[in-house]
Structure P
Amino acid sequence: MKNDTSDQVIDSKELLFAFQQGAIQLINQKQELNKINVFPVSDGDTGSNLASLMQSILEATAGEADSVVDVFERIADASLIGARGNSGIIFAQYFNGIYNNLLHLDEKNSVRSFVQSVKLAIVEAYQAIENPVEGTIITVIRSWAEALSEGEQRSPLEKKLSSALLAAKSALDNTTEQLKILKKNQVVDAGAKGFYLFIEGFTQGFITKTGSVQNFLHDNEILPSTYSHDAHPDTSEPTYRYCTEILLDNVALSKQEIQEKIKPLGDSLIVAVNRGKARIHIHSNHPDKVLECLSELGTVLQQKADDMLLQYRVNQNKSQSIALVTDSIADLPADYILNEQIHVLPMNILIGDASYIDKVTIQNNRLFTLVENKQQRATSAQPNIKTVENLFSFLENKYDSIIVITVADKLSGTYQAVRQVVKKKETKMRIEVIDSKLNSAAEGLLVMKANEWIKKGFSFEEVVERIKNKRGKIKILVSVDDLDPMIDSGRIPQIAGRFVKKINLKPIVSLNEVGEGKLSDFAFSLNGNEKKIIRLLKKLNKEHTIKRYAVIHADAEKRAQSWSRKLEEQLGIASSYLMDISTVVALSAGQGSVAVAVELENEGGDEA
């Protein structure tokens, strides 16, 4: 690089290296960022979200680069696809803004063009936010970019970056005084610090790579020495429960037009748009409505909806030292999951080109309507690897150990997927992944039992052993109206299923000892099924004692309520809960199905 003229040229390899160093610097500090995350919601995931974005950037910069434009094109695309959370999407829009402005300049590899683009992109970063708040990441971005463009134009880029880093540090320190919530908790803004850490690594990498030895800011300790890593007392529960994010393709609308469409559905709205793609972030109580609205504006490529209320409560007062994780196939009431702090890995539903999050952006009543309207078969997909990694990233800073209870390995790839993530993790934390060999409410009852053992103070090893022993004492019986979904999904043997369908019998389906679906009995009507299931449960109760049971259904609430009343009369105990089944289970059970899951007492009396 030429260091003494105004037409300095940036080496694309050096720029690529600088981006990589910035990403690594931030990733290494993700837990610190999680701990100081109090704005806009104290959900403790800013570090994890930004680390996820930085990982996407590292993956995008793994190969050689032809030019500065090539580097920024990769960064722009990777950041839009990999962005998570408020700060992540602001990062993404800023990087995309730099790239967009660079394309319109003549000398695309020059320092002058880089500095100019960095400053011009501030406008795009502000426009991405519906209500920009000073004292956050946007303030530090602006301070850094303005400082970079100031001073002698002929100054070497290394000197400009060093001076701009000082300005960014000053702006970061000042965030504590700009926002009341930050001042109360005596912390800087987590997103702002994330940007500072990235720029610090970027600057260090750039200078090191070019061989220039300069002394600048080696002190990473921004916070006051009195700062505590304990939960922040001066925060309040989020107004909106879900941090909802959607990535769209084939988008024709502008940022402002998209903002106008969905701003009535929540707050903290941020929209980043570039070359037909849009990343939308909003805090909402209705992520299903957000998705429904946005799916009309483009093709949904990605989505997530993190439970900020659960994250907030864990940050403020976690209920136990062992994190209990399951997947969304485990049917448990939403209030129970929230109050007991159960962490859920969401399954995905695919209908045509559209993707939905089980129980969050789609319920089973809407599932059947969509399938009918679109005339397309719906399929399910296990949680993606990134989702699993992000959840573990959040949990490892909050808990001593993690127990994951998944749907039967014979029914889904979830168990194997989670195990693979755990194998790759470099952590000393104890993590046990258990195949429940169950599904639906049966899996839910196992999770409920595990939660009770954890709350009673049993050790990690004891809880794991008890869960494995308990699996055989939980049963599920499903009354199926339409057998086609179970045959098509392979949940039951096709030959037996088609024979039963041909003679118009209504089957009762259960699971065998390893978690595979099996035909247990038949009747000539749904009422006949109901009577057989009640008789079987009475027999089980007499022989083993039913400790509790749950009634679940696929868009058949009246039938489920009738079953619940009759079972209470016959068994002498009320159901623990009655609810819709997971949309994933609804795909195979079919519309109109009703099921009962029971927990049986262990031989010789149940354990504590």
Structure Q
Amino acid sequence: MEVFHLNILNISLVLLSAYIGGALIRKIGYPAILGELLIGIILGPSLLGVIESTESIKVLAEIGIILLMVYIGMEIEFHDLKKASWPGLLAALGGFLVPFALGYYAIVWTGGTPISGLFVAIAIGVTSLATKSRILIDLKLLNTRIAYVLMAGALISDVLALVIFSGITNFAESSSLNLTNLLMIGGKIILFFGITISIGLFVLPRVGSYLSRSGLKNSTAYFTLILIVTFGYCELAELAGMHSILGAFMAGLFLKDKLFSKTISKELNKAFYDVSIGFMAPVFFVSAGFFVDITVFQTDLGLLLLITGLAVVGKIVGTALFYMPSGNGWREGITIGTGMNGRGAVEIIIAEIGLKMGIIDQTIFSILVFMAIFTTLTVPVLLNWTTKWLRKRNELVYMEQRDGVLFLGVNSLSLLMAKYLAPHKPVTMVDNNRTHVTKAREQGFNCILGNALNKETQDELSMEHIHTFIGLTTNSQVNLLAGQMSKDSYLVPNVHVAIVQQEAKAGAELLKRFEASLLFASHPRLAKWFMDIGNDKTEEIKTPVVKEMVCEKWVEQHVKDLNHTLPILVQNPQGKVRTFASGDIMEEGETVIMLQKKG
């Protein structure tokens, strides 16, 4: 028996390189996996050979694939599809089927086998879910029809790719393909989906309710339950003759927030994100770079250019052609096609599985990895060009205009800030304390009684009209969770969250994750400020901004004691007011509105 040796130094090098690669690539607006892949290629056996491909790395990478697919499943929100269901479906079908067909025939035409052609076709047809986040924010497209269609298209495309992949792996492992075998394969696939969906819809919610009623508060036990469900689904997939990643993906679809209590769900989401995205997945993507053969640029440059070209043209043209029946115009279809042109996690996972199964060779795998990198690099450039094109023609369609401000938490500070903002923008407040709600209504504000994390309350808040979310309670976790939900589920452009000092480090990581800002660009003692404002122990002062400066830098230079002075708002020369938050750049001539203790 081969001795399994855990090379700690090598694993540490993989994690360090993954962090560096991901951090560098994120700085220029691309998903971290591109940096992890590139650093794996550079430092791995294919180039510098600094990092080895050991058995321990392979094991961690295998687990990383499963956990990553669970996370991808957990990230999919089906109500997002309703926002642009018909146009999104058309964009997904065109953006998947056309490059799928082109990729298949390109491989067969160049001498490849039909089954390898199908694997390449799936990899080319996939759309990365990363297209819905950072790039849309940077290009200020979150409130456009393009953003909603891109989200729906990416979700449908990945689900479609995994379903087709499940069938292909079954065919690939069959010794012969006759009518009986085809019926057996089809029956196993239908049975797998029937069992997993039934368990997800009827069994898991009952288990979650039972555990909530039992009073179990141990998040470790819940985390173990998630892993048991995940591996159970993976085993079902294997029994059905499909790869375990499909089981992991199906498990993720049903392991949602509503399965457990909100407190437990918050802990589990953070823990699962840290383990999967922070640890296991980077190991997988760095190790995927180990299998890339950079000599393809010398030996198979023509095929690399052909596959990449077909991937780009097929995605953009296919999306535009299929999008025309939506009635939204072929130019918008081209723009959406450029946004869907990026590839990512699912494509790399499928390609590596094909390599390990012997369906594709190292050359094709390397070409698919470089294709994923090159096509993803085109997204911000091409999407920027095409959206400018639409703007010049006045064809960039915005969804319902967002101009509202939503305060989570009614207290003396939020009421004060709301008074400044209300003359310029419609202000809504939400709190689950009836007395606080009554007080806000008495002061003339629209205030909703309810839990901001509940779907019913969110519908009542009309989140689609909210431009700025302000999480201002003393519970940092609630602020963060509601802020993330506002950004991810409702595409609220500006999210500002208050975080207490004790949770500053963890909170900062979460803010980066969903592109939110730290309210007040600091960590004040909120409870004390609420009390002092309510007892009339504070006064408002205004300080001019003498030169352009980011808010957090201004705090460093002008606020010596956050217990005595607190910047809350910024006012421009025209009198319009906005919140004082990290990342905001104040210009010369603007004014900072601060609270200061009396005496």
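Tell me which of P, Q gives -15500 when you compute helix-only ellipticity at 222 nm (-39500 (n - 2.57) for each DSSP H run of 4 or more, over all residues; to 500).
Numbers: P: -15500; Q: -19500.
The read-out comes from structure P.
Out of P, Q, choose the structure whose coordinates give mean count of other Cβ atoms within 10 Å over residues 100-107 equal to 15.2 when calculated. Provide the component values of the computation, followed by the final result.
On the way: P: 15.2; Q: 21.5.
Derived from P, not from the others.
Consider the structures P, Q: one of them gives 89, 52, 40 for Cα extents along the principal axes in Å as calculated from the coordinates. Say which. Display every interim value, and only then the final one.
Values: P: 89, 52, 40; Q: 85, 60, 49.
Matching structure: P.
With distance in nm of label points 7 Å out along Cα→Cβ at positions 308 and 420 coming out at 5.0, pick the structure among P, Q it was computed from. Intermediate results must be reported in sequence, preceding the final value.
On the way: P: 3.3; Q: 5.0.
Checking each candidate, the match is Q.
Throughout, read-outs are computed from the coordinates displayed, never taken from laboratory work. Computed from a prediction, not measured in an experiment: that's the story for all the values here. Cβ atoms are built from the backbone, for glycine too; each structure is taken alone.
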